[in-house]
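Asker: Following are the structures in question.
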Structure P
Amino acid sequence: MSTATLIDMPTEYRELVIDHFEDRSRDEVQRQIDECLKFLYIVSTNKGRFIPLTREVDEVWHEMIVQTKFYMELCESLPGGCYIHHQSIGFSDYGERIGKREAVSQFLDWIPDYLENFGEFTSDTAKDWAVVQFIQQEFRLTLEQINRLGR
């Protein structure tokens, strides 16, 4: 299922965000927006779980938030139907707050949600998820193994 099927983002809103990132290719920002929309969709259905994005996608999210009218409408259109707040916290700090084992467990818990709603990670989409990169590095899993784990 495509992101567009699940999440409606007006063209004007998308263009405002794309135009902000002059240092990135249009295709790259498009993909980062799509992955951020997937993130927001998952977060709206699973409150309280920590799902870290890459710095670049987090920057896209920041820019989406700055467009307040559009962002509020977007949040209201998601399954949770309410504003999604941003909190800057790294994995280490989050792990210290709730325990590293619980943080890793939360990492693994949301992968089936992603796969069920959006299909498997590709080499392009995996670039935008710090959690996927963490799992690949820390557990030495391939993208194929991560996708299999999520099914």
Structure Q
Amino acid sequence: MATNFPTAIDSLTNPTPANRLSDVLVLHSSQHTDVNDAIEAIEAKLGVDLSSVENSIDYITNLLLLTQTQHESGRYREISYHPTISILPEFITWYTDNTRVIKLIEKRYIYGAPIAILPSVITLRLYDGSSFNNTLRLIQDSILYNKVFEISRSRTVA
């Protein structure tokens, strides 16, 4: 049986002490195959660290949720405002703490046409969490508007 996960939950048959390795109903090798397929599907859904698979749990939590909200307690966020429109953020940077040595995520807003208070480009940098502040991932959204309504957004992930 191939796994049904993640579209459906698998129904695996558990052997009993009365079952032998050669039982047709609970064939030992099939048990291993079914469990291995299920584990591989779970790993694919969870994703590896810094996964690029957009529907993996790792991608969603590390790249979407983490950049949309503040980090858990103990983290430090700094906002730098636009040089000419002082109420608009230009950079929002999350650090490991208030020493501001190790960056976690940096979000940059570039404002443009047709209305200068709407961001036309939003860039997210995900850092490696070391004092070298190496960029692990760069996500850039380019946004088009019709008056104040967003009509399209294109995303590049590098």
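Since every read-out is calculated from the coordinates, none of them should be taken as a lab result. Everything numeric in this text was worked out from a predicted model, so none of it was measured. Cβ atoms are built from the backbone, for glycine too; each structure is taken alone.
Asker: When Rg/Rh (Cα atoms, Kirkwood Rh) is calculated for each of the structures P, Q, which structure yields the highest value?
Answerer: When Rg/Rh (Cα atoms, Kirkwood Rh) is calculated for P, Q, structure Q comes out on top.
Asker: For which of P, Q does mean count of other Cβ atoms within 10 Å over residues 38-45, calculated from the coordinates, equal 14.0?
Answerer: Q
Asker: Given structures P, Q, which gives the highest value for distance in nm of label points 7 Å out along Cα→Cβ at positions 86 and 134?
Answerer: Looking at the calculated values, the largest one is Q.
Asker: Figure out for me which of the structures P, Q the number 1.1 belongs to, where distance in nm of label points 7 Å out along Cα→Cβ at positions 94 and 126 was derived from the coordinates.
Answerer: Answer for the origin of the read-out: Q.
Asker: Match the computed value -4000 of helix-only ellipticity at 222 nm (-39500 (n - 2.57) for each DSSP H run of 4 or more, over all residues; to 500) to one of the structures P, Q, and report its label.
Answerer: Q
Asker: I would also like to ask the following. With relative contact order in percent (Cα under 8 Å, 6 or more apart) coming out at 27, pick the structure among P, Q it was computed from.
Answerer: This value belongs to structure P.
Asker: When distance in nm of label points 7 Å out along Cα→Cβ at positions 22 and 142 is compared over structures P, Q, which one is greatest?
Answerer: Comparing P, Q by distance in nm of label points 7 Å out along Cα→Cβ at positions 22 and 142, the maximum is at Q.
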